[in-house]
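What follows is a group of structures, each given as structure tokens.
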Structure 1
Amino acid sequence: MSIQRIPGAGGVTLTADVGGDPAAPAVLLLHGGGQTRHSWGRLMRELLAQGYHVINLDARGHGDSDWAPDGCYTLDALAGDLKAVIDTLPQPPALVGASMGGATSLYLVGNSPAPIASALVLVDIVPTVDPEGARRIQSFMRGAPRGFATVDEAADAVAAYNPHRPRPRDPSGLMKNLRWRADGRLHWHWDPVFIAGRKGAEPPQFADPLLKACAGVRCPTLLVRGLQSDIVNEAGVAEFRQRLPSAEVFDVRGAGHMVAGDRNDEFNGAVTAFLARHAPPR
């Protein structure tokens, strides 16, 4: 596995963990808003072991990818980055996207005149999200403009946001999502403009374009949702299934919006089984 820099759209360069045989069927992993590629660590290892070529991307403005010079983090901008990465591959890849990453994938797949993905996995995201849950995400992401003095302070903030998830005894793993800035404090590893401005895509609140995109989806599609999610509710799932009747839905009990982090083994099993059926590694 190697860390690679891949040109995105509009001069933005993306960072990705890349592994596996480049000639094998590819899987692109796209994290949610405010996260980084490190959220897919275990899934990436499983996919590599099964023989896939895996590209695990940091979205623009996140992790080690470039910040957008114009502060643009719209679905169009994110989809442009994704299209640029797909264009480097010999065959359409499978796309696995959580929240913002799933919205980006659905938007691109549904608006592409030619087949652009072999399979689509949406992780706890539907076109119409629960507005209260969306506000809760925004509140958390805006909740520490001055950052944190220690990683323990950041862990406390995460524990308050996700009270159902046990607080880790060792919070050092959070450093993958934090960075020291010139003020001597730890800040979340994303461009502040991403959430402070009005041109961002997290939490996804673009029901109309995403609902319209459903009509253009022709590849096998799976929605994996956490049954404790405050973003994906029953009405949103019903609407999505009405617009895309061929989609499969897998419910993960005991998981919230961060499905992979809450129930990783069950989540990984659902995703890899779906890909084995619809986009096998060989």
Structure 2
Amino acid sequence: MGEPTSDKLDVCIVAWRSRDLLRACLQAIDGRREVGDIVVVDNASGDGSVEMVRGEFPNVRLIANDDNLGFAAANNQGLRATQAPFVLLLNPDTEVQEGALEALLAAFADERCAGAAAQLLLPDGSLQASCRSFPEPAALLYEALGLARLFPGSESIGRYRMRYWDHRSRREVDQPMASALALRRRALEETGLFDDDFPLYFNDVDLCYRLREAGWKIVFEPAAQVIHYYGHSSTWQVRPAAIVESHRSLIRFYRKHYRGRIGCLGYWLVVSGAWLTMWPRALLASIAQRLLRA
């Protein structure tokens, strides 16, 4: 165990059509002692986000993209624009609470810690389950068959969504959501940034997988609390397309990391299952979306 090399961390926020949420997010961190540079990468929002940041937060560095480059590429822009030893990836639909930044920085006293994830709270104060294991075939099968819900206390059966754990204790995890995830730059320099082949989904899973494969740790830090306005992001306005992209990203993840490394049966069960369920799920979401708009 060593001491953190800095008492500050830079912040990278990728925004898309979330002006009012982004404003609240920036208000919660702007001027904090623990914050170095703040970089906002706007993915061609067209909702006044760019003008709001320029007018209200002159100390924030703004990268305004002409096109929506996706979450992975935009985060890479932000990461390359920062220099601090630690950088916090932060969703625009979050509000960092008092003491959260200090707790995240303290986690890096462990020199093998590459990532520290905050505890996410929904607006009503309830906990959001934000960590999962890697999507291995058995874990996904237990979810698909409903066994994980029947035996939530089983660490082996319910391990994908980690239903057996209450998200209230500090522990090492596989893949936390990147909604509020602090990263060590030295680890990123060793393993690489986000993979642009995962523009929207599974980019954080892929990054965490590569970090863990390289021998780094990722921890969940409950002392770092962040409010997450989950579901309020305009990403949900394109849910059918998001479902399709999520399934495709799972297939890409399997091709990249599991092909030839796990049994053929498990590999093809997951890949074929993702293909077969993708379009029915997207169709049902599209119908539900039209009914809500009617």
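A value of 12 was computed for percent of Cα pairs over 34 Å apart; which of 1, 2 is the source structure? Source structure for this number: 1.
A value of -12000 was derived for helix-only ellipticity at 222 nm (-39500 (n - 2.57) for each DSSP H run of 4 or more, over all residues; to 500); which structure in 1, 2 was it taken from? The structure behind it is 2. Tell me which of 1, 2 gives 128 when you compute volume of the Cα convex hull per residue in Å³, for residues 124-219 alone. Derived from 2, not from the others.
Given a value of 14.4, 40 for Rg and Dmax of the Cα atoms in Å, for residues 76-139 alone, point me to the structure among 1, 2 it was derived from. Structure of origin is 2. Can you spot which of 1, 2 the value 14.2 was calculated from, given it is mean count of other Cβ atoms within 10 Å over residues 60-67? Only structure 2 yields this read-out. Could you figure out which one of 1, 2 the value 1.5 for distance in nm of label points 7 Å out along Cα→Cβ at positions 84 and 180 was computed from? Derived from 2, not from the others. For the structures shown (1, 2), distance in nm of label points 7 Å out along Cα→Cβ at positions 108 and 244 is largest in 2.
Of the structures labelled 1, 2, which one yields 2, 8, 16, 18, 16, 14, 12, 8, 4, 1, 0 when P(r) over Cα pairs in 5 Å bins from 0, in percent, for residues 92-251 alone is computed from its coordinates? If you can, show how the numbers build up before the last one.
On the way: 1: 2, 8, 16, 18, 16, 14, 12, 8, 4, 1, 0; 2: 1, 9, 16, 19, 21, 19, 11, 3, 0.
Source structure: 1.
Here, each number is a calculation from the coordinates, and none is a lab measurement. Since this is a predicted model, take the numbers as computed values, not measurements. Cβ atoms are built from the backbone, for glycine too; each structure is taken alone.
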